Structure P
Amino acid sequence: MAKKTVAAKKRVVKIDGVGQLHVMSSFNNVIVTMANGDGQVISWSSAGKMGFRGSKKNTPYAAQMAAQDCGKVAFDLGLRKVKECSFWSHGSPSCLPKTKI
């Protein structure tokens, strides 16, 4: 007898007009995440998700394309302004402190 699978409920994220931006840059990839005021992720993108492979993933152009994709999705969902930014460089959160805009 086959077991019935239970579908997980989709998490509902409240989207305000103001949110947070998190950028994580390592030696191999760039990940951009936009979150609401509580820190729940609204959208994310990475250079690998945009189709860049190998050493091209850690270029400024790949980071720009990932940020544009992430911002476009977040804007379509209702995010209008970024109040807080945090940048992590090369996998170490202690490299750059959290900055507020």
Structure Q
Amino acid sequence: MYAVIFKSTRTTNANELYDDWSEITERLVRQIPGFLDFYSYRDLHTRSGVTVAYFESEEALKLWRELPEHLEAQKLGRTDFYENYEVFVTKVERQYSWNK
């Protein structure tokens, strides 16, 4: 399993366009064979956020990375949506959970 960690700081503009593209990319990533799940959080005051997406394999990651709509969203991210971002791609060595 792989985790893609996307840390970012939003700009203060293009909010409606950002919301539209968030819906588009969420719908598309869920259709990628090998996509597992994601978690996202953004602090409204600092505009800083993190999204962690999980994929079964490098092949699934490649499908997502090369998807034309995802590439378009990345361009918009650099021009309109984000002040900065960092991406970490990691292989999950261990996973465990606990529930009460």
Highest-scoring label, criterion being distance in nm of label points 7 Å out along Cα→Cβ at positions 7 and 55, among P, Q: P
The value -9500 for helix-only ellipticity at 222 nm (-39500 (n - 2.57) for each DSSP H run of 4 or more, over all residues; to 500), derived from one of P, Q, belongs to structure Q
If Rg/Rh (Cα atoms, Kirkwood Rh) computes to 1.08, which of P, Q did it come from? P
Work out the source of 30 here, i.e. which of P, Q gives that when relative contact order in percent (Cα under 8 Å, 6 or more apart) is computed. P
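No value in this document is a laboratory result; all are computed from the given coordinates. All values reported here derive from a predicted model rather than from experimental measurement. Cβ atoms are built from the backbone, for glycine too; each structure is taken alone.
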